[in-house]
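Please treat every number below as a calculation from the coordinates, not as lab data. Because the structure is predicted, anything quoted here is derived from the model rather than measured. Cβ atoms are built from the backbone, for glycine too; each structure is taken alone.
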Structure P
Amino acid sequence: MKIYADRSSTATRQLLTDLLVVAWVYLSVRGALWLHDLARALAVPGQKLADAGDGLADNLAEAGGAVGRVPLVGDELTAPFARAAGAAGSLAEAGREQQELVDQLALALAVAVLIFPLGVVLLGWLPLRVRWMRRASAAARLATAPAGRDLLALRALATQPLGRLTRIAPDVAEAWRRGDDEAVEALAALQLHHLGLRGKR
């Protein structure tokens, strides 16, 4: 499998592009994580509210239990403490719900920030890179096969700009049909050069 071109100029361009893509993905992930942590900081008040509510509910319940042991009037005195403990528990639950909401928001923001840069890489750069690797690998195998040069020449005839083709020969298609070795070699070399590969070595 060809990963980089044989020609230094093409290989350098591919390497620089790959490095830029890696840096792009790294910075995107770092930015998403930073935004996630920033949004998660909004959960601190909810955490404090939950801790305070839980602590207050526990203290009120403990105080209600102690008052409940008072003879004759203990049950009547316990009711306000129980209601206050319930209200404190509700505050604690509200704090936990706020934390869950902030967690969901932080995750949604991080994903939203990553969608575009990763989409560009996965839907734009990666298919083109894989496509080049497949084409270059196939062309490199054809270049060493007995009839491969003819196929490369045919590919050049079908895909290369007319200006480049006519520089090889005025009637390059006729020359290829006749099996002109020079024309076939020139067309094959043109196709290999287009992919950043070298011809015969």
Structure Q
Amino acid sequence: MSETTSSPRLGERFREALGYAAELHNTQTRKASQVPYIGHLLSVAGLVIEADGTETEAIAALLHDAAEDQGGEAILAEIEERFGNEVAKIVDECSDTVITPKPPWRQRKEDYVAHLHEASDSTIRVSMADKLDNARAILRDLRRHGPQVWQRFNTSDPHDHLWYYRSLLDVYRQRSDSWLVDELARVIQALEEEVGPPVAATV
């Protein structure tokens, strides 16, 4: 069901960002699949919109991986020119690195979690939506395909990923009372139940 409004919150800038994101990520797919990557970007933008995000936040959600995956600082500068400083700032703060080659996985994730304490409220909203969509995808694929899912990532230990999502959740709980936090907590709990406890090392 829907209603109409005389003052839509999403205007020409958002429509331009849709096309720009589709162009940037045209040949990119989700890890270990043929699913177009734009599906993830649309899902993240949808979550931001449902969480009462602004048009600027929704645009940043569409572009949150652009600098990290599609050109680093040059793309970030182009985003700022086309969509403004605030969008570019959110995209920058949502990127765990814009450097190639990327630093080691654990270092990147620790740095990302640490910097979220100082990130803007807008960045937190986009980041929460991004991680919720990712966690949902992992849980869905884990239930469908089993533990081989972890082989698609830079680290294949599921407990590394659980550490990361738990660390993110701790920050999100400090920064936001959004329903996105509660939903992410439920997905993480379900992931923990699927994965089980770490296997004790034998002596």
Structure R
Amino acid sequence: MESTLAVGFFGALFAIMNPVTNLPVFLSVTQNLSASDQRKVAVKTSLYCLILGGAFAAVGSQALGLFGITVDHLRVAGGLVVLMIGLNMLNGNESSSHHGTDDEKEDYPAAETVAFYPLAFPILVGPGTITTLILYAHHVKKPVEAVVFAGVFLGVVALLLVTFWNAAWLSERLSGNARVIMSRFMGMILSAIAISMIADGLKALLPGLA
């Protein structure tokens, strides 16, 4: 169970928060900064992702209960959101739910203050990420599963930090084709995971379909 949780959770979370495909976004919003200042933004962004993600994972299910929403409802609705993100990645388009609309991009703050908005939220910890964290946190029943969950989340955030810390160096060596291939592949994985979320939610909400 632990290995299944780890593989599924890592695949979904890495596909959505993908450091490689989000590297151009990071570079675009920090293009006026020096390499040292970019690294400061990278550290702050990773810290904000850790705090936001941990908060949603810890209290997400309880917050849903306040609105009379179950995890199965979230599986269907969140699965649709994740599916849209995956399909956009497959088609080479940005998802406005994560990257923002054109009008929102025009209002992005100065490069020194982009760590929280828009990088951590909503680009990295957006609807798809929040859905994934809550759904997989719901599977945690034993202490060892909690350790696995925390380890995977920390691992993905660590990959984000390493990638953004070396953003300038990587941008010179990572070709556009490599980023496109990674985005398309992650889009396919994400779409498949989304279909699984939707199917599991529908089977619980509409048992006759099972």
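I have 18.9 for mean count of other Cβ atoms within 10 Å over residues 20-27, calculated from one of the structures P, Q, R. Which structure is it?
Numbers: P: 12.8; Q: 16.1; R: 18.9.
It traces back to R.
Computing helix-only ellipticity at 222 nm (-39500 (n - 2.57) for each DSSP H run of 4 or more, over all residues; to 500) gives -21000 for which of P, Q, R? Don't skip to the end; give the middle numbers.
Details: P: -28000; Q: -21000; R: -25500.
Label of the originating structure: Q.
Assign the value 20, 9, 4, calculated as semi-axes √(5λ) of the Cα gyration tensor in Å, for residues 52-91 alone, to the correct structure from P, Q, R.
Numbers: P: 20, 9, 4; Q: 17, 11, 6; R: 24, 14, 5.
Source structure: P.
Out of P, Q, R, which has the highest value for relative contact order in percent (Cα under 8 Å, 6 or more apart)? Mind showing how you got there, number by number?
Values: P: 26; Q: 18; R: 45.
The maximum falls on structure R.
Computing distance in nm of label points 7 Å out along Cα→Cβ at positions 4 and 132 gives 2.0 for which of P, Q, R? Could you put the intermediate results ahead of the total?
Values: P: 1.2; Q: 3.0; R: 2.0.
Going through each structure in turn, the value belongs to R.
Check the numbers for mean projected area of the Cα convex hull in nm² across P, Q, R and tell me which is largest. Mind showing how you got there, number by number?
Working: P: 17.6; Q: 13.2; R: 12.2.
The maximum falls on structure P.
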